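Read-outs: derived from the displayed coordinates by stated rules, not from any lab. None of these values were measured; they are calculated from a predicted model. Cβ atoms are built from the backbone, for glycine too; each structure is taken alone.
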Structure I
Amino acid sequence: MAPPLLALRDIRIAFADQVLIDGAGFAIGPGDRLCLVGRNGAGKSTLLKVAAGLVEPDAGERFLQPGTRVAYLAQMPDFGGAVTVLDYATAGGAEPHEAEAVLHELGLDPSKPTATLSGGEGRKAALARVLADEPDILLLDEPTNHLDLPSIEWLEERLSQFRGAYILISHDRAFLKRLATNCLWVDRGTIRRLDKGFAQFEEWSEQILAEEEVVAHKLDRLILQETQWSREGISARRKRNQGRLRRLYSLRQERAQSIARAGKAALAVETGQSSGTLVIEADHISKSFGDRVIVRDFSTRIVRGDKIGVIGPNGAGKTTLLKMLMGTLPPDSGKIRLGTNLTPIIVDQSRGSLDPEATLWQTLCEGGGDQVMVRGQPRHVVSYLKDFLFRESQARQPVKALSGGEQCRLLLARALARPSNLLVLDEPTNDLDMETLDLLQEMLTDYEGTVLLVSHDRDFLDRVVASVIVVDGTGEVEEYPGGYSDWLNRQREQASAKQTAKSANSAESAPAAPRVATKLSYKENRLLEELGSKMPKLQAEIAKLEAELADPDLYSRDPKAFASKTTRHDALRAELAQAEETWLELELKREALSGG
């Protein structure tokens, strides 16, 4: 086994009276592809800085193989005295021609002044700096933040071909699933390693917490309470999410029918619905700035309860489109009609609106007292903070003590408490950990109003929205039913069809029309039937185990039986969740093929 290139051993990190990391460590060897995951505030960024040699731990040691070159990407790049993008990109040691080549791939002008860079451009400059020199180890803290989807996909491809090793901190599940082959979990001051890809992480971490809960019954009630609190963000949602998944697919089907029904010419036909149903109607709107066309002849009809994503490259015009849809920017041509009694809230993740010296309590209870009005209902501020995964001890801490992700979580807590029936979220997922993303997903799914969501997080879009509006930067704006993956698959199918047609034309042949499937295959039908009979059996066995585990004397009477039944119960729930998801996908496919 090759010696590690970099290793942290027995690391201890404390801030004031809070121990963040205690006796933890990890190693990274040649070719390792690691992700560092954990809650906001768990210490991930601090650990990465220790690994980069930028922060000294309170105890422990850092080992770096002599001659090993390490490049570190911070969440917020510091351009220091660099005047131009190229100055900054070469400050890490890369040759100018190498840095220019990466900047060219990213579409960033090397001569552009750093003072004029947007968030996405600054991230591209920082990536060029760490990638151009081809280090042995890359330490990347939230590398996809502020990047648009084409840039994220470019980075995925670049890292997949990278010859060195890397550690990634990211909230982007799709990004981690493609790139991480091993996982480091920062949890309650310790680090656990999973030598499998990120796709297996959530099931593995849930199993660990389930095992801890069993032990906690015997050893310590306090540990039990802490474990249950930790699990609130993971396994407790799995069963509820099955219902949400069905509802999302139903919404996508409804949205597909709405898009097909309305078209560009029929929008005005259905304006007579009851008051309050219509939220936004855009009828053939267009917008240009000078010679540049932002939106050309776009129409849509958004009704109460729609969840719609807006995607496209940075600078394509997503914000311009949103302003037109919200009625704050008039179109050059066409009409915008807004529904009645709209109460919108816009969340743009600008942390500048937070007072760093104020406590979390004061931030939510701006008028004093201990109650916060949550959509018209009083809630104790500590109880509401717990909804957003804050500990009670954090309520009196200043905002400046929070990590970047925790500040984003606080912004969401403040915004979502206000009464609204229209949420406009501009990149709400930046810096959020995965459990908070799950929490936000739940809130948006259960939200009875309408949601317009600008995001570059593909997995999050797939989980939340019923359709996506794609702004391509050339003026073309189109709406597609489904999430990001549905749109991407459609693009691939269209590209494949064009290539097939091109090949046929070049051969001057006229082949028969391709056979289009109109029903499920024999294998898929068989699987659908098997799942239909299997799921009730799983549900029955789960219910039986839950009844047995509800016996308060079971653990003291037969601890082995209790542990065995708990393990079996968790395994059956996981099996049922997978069966339900597969069944639902097949059933929806069957309906789509049959035209139902």
Structure II
Amino acid sequence: MYGEKHPLIKFRILFFYITVITVFSLLFVRYWYLQVVKGEYYYKASRENTLRVLPLIAKRGEIYAMSGEKIATYKPAFNIMLDRNRFNKKHIKKIAEFLKIDEKELRERIKKYSNIPRYISVAIKENVSIEFLSYFEARKADYPELFVDVEPLRFYPYRDLVAHVLGYIGEPTVQELKKIGEYTFIGKSGIEKEYDEILRGKNGIKRLIVDSGNRLKEEKIVTKPVDGKKLTLSLIIPLQELIKTQLRQYKGCVIVNNVNTGEIYALYSNPSFDPNVFSSRFERKKWKNLKKAKGNPLLNRAIRGRYSPGSIFKVAVALSALEKGISPKTTFFCPGYFKYKDLEFKCWFEPGHGKLNMIGGIAHSCNVYFYNLGLKVGVENIDSTCFKIELCEKTGIDIPGEKKGLLPTPEWKRMKIGQPWYPGDTINLSIGQGYLLVTPIEVARFVSMVANGGKLITPHFLVSPERKFEVKDLNINKNHILILKKAMRKVVTQGTAIKLSFLKIKVAGKTGTAQTISGGEGKENNSWFSGFAPYENPQICVTVIAEKGGHSTDIAVPVAGKVFEFYAKNRELFK
């Protein structure tokens, strides 16, 4: 045996000492690294295992109708939340099956939250029923990453009645999320979108601490939510309800507005939809079904429907003639048809109207009178007048998504169709047919301009002294306006809207029966009416279009009559 002074023994002892010192040194360095360098990181990590941060959803501002009804409010909703600190991606299939959500949709939903700090819990199934909540509570122990939270849910008590005015809310896109800086549902269409910043408010933050058994240990409000502001609209709900019942099965819309202020008392587009389905997420399949639903209920026909105006456009042609200096006493003879070279154009009244001046031509909506007048005025003058009165331009109504009509010009036809402008095009244009397209809201603004004496006023819903809407004086000769108003009154007393002459209120207006693209007759035509009352001191304008409603007297005129009756009996609601 070797003694302890032997070189080999000395080496082994030294090696042992060095090994021990090295191991302890490494452990010390590691301990120092974990405690000092990474201490804050691991402290936060340990806190996040039990810390949940939830947004305190601000209550979206309520919306009221002018007649006092609450038309957009909120109700409590139960949401299934995901604690992303506890979430394991391997469990996503199991969670999807448990919550009865499509797995692909759930993956996309969670991915959407990637820009939000991980410690903030997020909703993955909203507005669940009490039955589902009971089902969830009975099994939640198996899903520690899931829990229930309550938030205010947007609710529309009148459902489809004011859907195209109010619009709806929805979850933000990635771009919208970056812009608003917080995850909350935002306005996607209608008033909800136009005034989103006012209505939305600002979310607060709530901090929860739970134990490993998902039991709440501590709750603290970090920042309080700031609720959105309320809005009042010029809508009159009983009038809106009347219009819905009158349109019945016909696709189309009705607009009722104040000719002097631009306030819209009613706007109903048929068919409509229930905006409540958008207040929380719903299956992609439901969204596709709604988009493909019969009659396209998501289309707001009042601001996005583009139609041939038919004989309503004759008022604009008459104004163009007056502006050019053509006398309203100028007459043309109507034998029931009009021949231009080798072409023949018919009047809607086959026996013919005989000799007519401008007022008679408008009153009886004589096509032959306006074939002659349109050629005499010329397309350039007709277009010039339409540019002046902005007939085929956006009105600026305070709901987004408005489309503008189409005013065909010789230059437009060359550019778009590659053909020159023919006299036959002017003949068709003169009676509101051919390439010409308008939206109902454009027609409403135009007829209101005639009623108020030549002022172009932006139509709107918001009742607020803080926002001013444009009023533009077009400087139209007052005598020309008076001639048009007299002619539109005769439409009711002697002409195509004589059914309205029996009302207790004096009405003036213009009918229109416009052919559709299919070129069919009878019920294939669109039924138009736009007019104002009282005739002596105009206050309201009523514009109606019923798709494939036949002649104007079949649907549009009777519907307008019901609206004028309502106004006459309920004038206090319009103040």
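Among candidates I, II, the computation of semi-axes √(5λ) of the Cα gyration tensor in Å, for residues 97-288 alone that gave 38, 20, 15 used structure II. Which one of I, II has mean count of other Cβ atoms within 10 Å over residues 65-72, as calculated from the coordinates, equal to 14.9? Only structure I yields this read-out. Among candidates I, II, the computation of helix-only ellipticity at 222 nm (-39500 (n - 2.57) for each DSSP H run of 4 or more, over all residues; to 500) that gave -14000 used structure I.
Output the label of whichever structure in I, II has the greatest value of mean projected area of the Cα convex hull in nm². Walk me through the intermediate numbers first.
On the way: I: 33.8; II: 40.4.
With respect to mean projected area of the Cα convex hull in nm², the highest-scoring structure among I, II is II.
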